[in-house]
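What follows is a set of structures to go through.
What follows is calculated from the coordinates using simple rules that are stated; it is not laboratory data. This one's a predicted model, so the numbers in the text were calculated from it and none came from an experiment. Cβ atoms are built from the backbone, for glycine too; each structure is taken alone.
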Structure P
């Protein structure tokens with residue numbers, strides 16, 4: 001009987017909050033694996049399939065993972081390598097072997113500032129002439145086939 005290496009169950013914290021899940025994340029041969037739901041879907045904008053590849057999208061970043069054959073409800077049971085997927089989405093991932101914890105930190109969101117008010121004394125750019133060509137005229141369609149009968153019913157005068 002072959003002896004398989006025992007997987008070490010780990011906990012995952014995203015921005016300091018522990019993620020609770022029915023299926024745990026684990027470490028095998030130095031690589032962390034976690035189910036898509038909720039560890040990856042919590043941080044992704046979209047998750048879907050393209051053939052036999054799983055595509056995870058967040059903003060302008062996307063990560064593609066080969067999963068082989070997957071059933072339609074496969075997202076509920078699919079495990080992915082956690083660190084490469086989250087790093088591909090722009091997250092910072094660090095594993096602490098002493099506490100068996102993966103810490104995931106999201107990049108700080110940039111502050112949104114209102115635009116500065118209009119200052120008439122500020123230097124202004126001189127407008128440039130922009131050449132925009134006129135659109136080409138539409139081609140005139142000439143019908144060379146046989147005449148087609150009218151399909152609209154015409155009212156029939158009722159005798160009075």
Structure Q
């Protein structure tokens with residue numbers, strides 16, 4: 001068992017999937033404005049969970065790589081990860097390369113995850129169009145999130 005399995009990745013996926021399902025079941029029943037706001041909140045939740053998962057996996061991997069013997073490096077890693085906000089795929093790849101210089105990852109999911117992060121930033125700063133996020137978008141973001149984190153876990 002890897003240390004990040006304590007994060008209960010599958011429980012988080014179930015939680016996010018359930019939120020999308022609830023919105024989908026209520027589409028056409030409750031006002032469109034509430035559906036739109038709900039989609040926005042779930043989008044933010046998926047992105048927050050993605051950020052948390054990336055940080056957790058990289059931190060635990062860093063501890064494993066240095067065999068938990070160098071507290072300075074562990075604390076430096078913890079500090080560096082605290083600085084990470086709304087990580088796009090290139091930033092995640094850069095962080096992983098700090099511990100594994102040979103790391104490579106290319107996928108269509110990178111574009112989707114970058115779009116997810118851009119949406120979260122737009123919502124937080126109240127810029128851009130909020131109403132154009134759909135249930136289909138949420139499912140696309142959740143699938144990209146799942147695929148990317150599973151790939152990251154598999155590498156480590």
Requested in this report: Could you tell me which structure in P, Q was used to calculate Kirkwood radius over Cα pairs in Å, for residues 43-98 alone as 12.2?
Outcome: P
**Report entry** With helix-only ellipticity at 222 nm (-39500 (n - 2.57) for each DSSP H run of 4 or more, over all residues; to 500) derived as -24500, matching label from P, Q
**Finding:** Q
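-0.54, -0.98, -1.07 is what came out when log10 I(q)/I(0) by the Debye sum over Cα atoms at q = 0.08, 0.16, 0.17 Å⁻¹ was calculated for one structure; which of P, Q is it?
Details: P: -0.54, -0.98, -1.07; Q: -0.26, -0.90, -0.99.
The value was obtained from structure P.
Which one of P, Q has relative contact order in percent (Cα under 8 Å, 6 or more apart), as calculated from the coordinates, equal to 19? Kindly include the intermediate steps, with their values, before the conclusion.
Details: P: 19; Q: 34.
The read-out was computed on structure P.
Quick check: 0.00 is what I get for FRET efficiency 1/(1 + (r/R0)^6) of positions 27 and 123 (r between Cβ atoms, R0 = 30 Å, to 0.05), calculated from one of P, Q. Which structure matches? The partial results should precede the final answer.
On the way: P: 0.00; Q: 0.95.
Label of the source structure: P.
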